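What follows is a group of structures, each given as C-alpha cells.
Throughout, read-outs are computed from the coordinates displayed, never taken from laboratory work. Just so we're clear, the structure is a prediction, and the values are computed from it rather than from any experiment. Cβ atoms are built from the backbone, for glycine too; each structure is taken alone.
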Structure I
Amino acid sequence: MKYILWILIFLSLQGCSIKESSMKVYTLDGNTDFKAYSNRFKNKIIKVSYPQSLKEKMSQNMQFSYSDLEQGSYQNSEWSNNLGQLLQGIFIQTLQQSGLFKGVTSYTSIMQEDYRLESTVFDFSHRVRGSASHAFVTVQFSLIETDSGKMVKSKLFNYAVPTTTTDANGYVNATNIAISRLNRDLIAWLEF
C-alpha cells in the first residue's frame, strides 16, 4: 500500500511539471507621431467611433489563412486586447499627436463633437500562399459632420506588407508597418 501511495504521489508531481507552451500576447505598435500642417480643424473636436467589421467578429484572435476559402486563429498567440479597441486607441493617439484637431475623444465620451470618424475593417489578417506571406490591413474611414449628419468624405485604405517569417511574430511586425502607413495616410487624407 505504501508503495502504491509513493507511485501516485510521483505521478501527480510529474503531471504538475509538464510544461505547456505559453501564450504570446502582441499589441499594435505602429508609429503614431505624424504631424499635421493644416489649420482646417484647429478649433474642432472629433469623436472616433468604435471600428466596425462586416466580415468577422473582432476579437483577440489573430487570423491567418493558407487559402481563400479557409482561415484559422493562432493557438498560442493573440492580441493584447480586442482588435477593435486596439485600433480605436491607435486612431485616437494618431489624431491627438497630429495636432490636426483641437480635441479628440472616444465614442464613449459625452462631449459634443464637430466631426465623427467612423471606420470599417474589411481585412486584418495574415495570408500565406506558397512562399508568399503578407499582413493585410484594409480599413475604410468616413468623416461625418455631426450637426448635419452628412458625410464630408470617405476613403478605403488597403495595405499588404510582406512578412519576414510565416509565424505570428512575422505577422505582427508586418502589421505594425501597415498600421504606421495607415496612420500617416489617414492624417494626410484628413488634412485636405
Structure II
Amino acid sequence: MKNRAIDIIAAFLFTTAVLSFGYMSFGIWPTMIFMSGFLGGFILWLIVPVKTSFQSIKIPFWVTFLLFMVHRVEEKVSGFFAALSDITDVPTPDIISVPVILLVLTSVGAWFFVPYLMKRKQAFGYYLAWTFFCAMGITELAHFVFPLFLDEPYGYFPGMVSVLVLAPAAWWGIARFIKKSDVRAAADFE
C-alpha cells in the first residue's frame, strides 16, 4: 500500500507539472484541453487497474505513436498553433522557450518510457500509457470542436484530418490495454 501511495503521488505531481507547463506555454484554454488527456489518464489509471503486458499493446502503441508524429507534421504544415492562437488570443510561444521544452519533455518525452516501464511492471509506466492513449484518443478530438469557435461555416481546422486515424488507433490501444485476456501478465503482478 505504501508503494501505491508513492506511485499515486508521483503520477499526480507529474500530471500537475505537465498541466503547469501547458499553462505557461499556451494559457488556460489549451491547458483545459490538455487536461482531458493527462488528468483523464491519471483518473483512469486510478480507477481501472490494468495489469496487462506491454506486449499486448505494443502494436497499437507504436502505430498510435507513428500517427501522432504524422499528426504533428500536419499541425505544423497547416498552421495549427497560429489558428489556436486566433481562438484563444494567447500568442504562439517560441518553440525553444523553457515552458514549451519542458512540456514536450514531460509529455511526449515521457511516453517513450512506456515500453521500458511497463516491461518492468512499473506503475508509472501504466499511468503514462493511460495518459498517452487518452491524449491521442480524447484530447485530439478537440480539432473537431475548434471550428465551432470560428465566425465561419464549420470546416477544416489545422490538424483535423490526421485525427481521423489517430483517435481510432488510440481507442484500439485502450481496448487492448484493458482487455482481460492477458491472465498470465496479471498473475505476474500478484
Structure III
Amino acid sequence: MIGKRNVVFGFILLFFTAALGPYMITTYFADVGAATQEKQAAVGRLQQMKTNGFEEDLEPLNADQISRANTDGILAINKLNNSLVSVDAIKAGPHAHGNLEALLNIAVGIALMFIAVGRLFKQIISWTFIVGTLLHAGGAYLAVIFGIGFLQGPVGPILILLGLLMMALAALIGWQSEPVRD
C-alpha cells in the first residue's frame, strides 16, 4: 500500500511537533513567567498611581517620578514581548505547520488507499508530500529550533501545493469506495 509510508511518516512527525509543547514550556516558561511578573508589577504600579490621582503614600508625585514609572512600565512590557518572540516563532512555524502537515500526510496516506490510478503516479504523490513536508516543516524546525535556516524557502510549500493538486486529480480520476490493492 503506497499510502502507508505517509501515514507512518505523519504520525512520527505529529509526535515530534506535539513534543514541541513541553519543549516550549521547559525552555521558555521561566523567562516568560518572570517577565510577566515584572510587567504586572510595573503596570500595576502605574494603574495604582492613576487611581490615586498620581499620589503614592499620600504624597503627590512629580513629573520625574511619573515618567520613571512610565519608563519602567514600557520596558517591562517590552521585556515580556521579547521573551515571547521565541515561543511565538515555534508556535507559528514548526509547531503549527508541522502539526498541519503531519495530519495532511496521514489523510493523504489514507486517501491513497482508496484511489485506483497508476502506481507511479501514486508514488509521485506520496513522495511529493513527504519531501514537501520535510522541506517546509522540517526547514522550519531547523531554522527556529536549531538556528539553521538554509532549508527555508519556497520549494517545500510549492511541493505541498503541487501534491494537493495531484491528489485532487487522482481522486477525480480513480476514487473507489473500498481500499485498492496496489
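Data overview
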item: Top of I, II, III by Cα Rg over 2.2 N^0.38 Å, largest first; result: III
item: With helix-only ellipticity at 222 nm (-39500 (n - 2.57) for each DSSP H run of 4 or more, over all residues; to 500) derived as -22000, matching label from I, II, III; result: II
item: Structure responsible for 3.4, with distance in nm of label points 7 Å out along Cα→Cβ at positions 63 and 79 calculated and labels I, II, III on offer; result: II
item: Source structure (of I, II, III) for relative contact order in percent (Cα under 8 Å, 6 or more apart), computed value 25; result: I
item: When distance in nm of label points 7 Å out along Cα→Cβ at positions 39 and 119 is computed for each of I, II, III, the largest belongs to; result: III
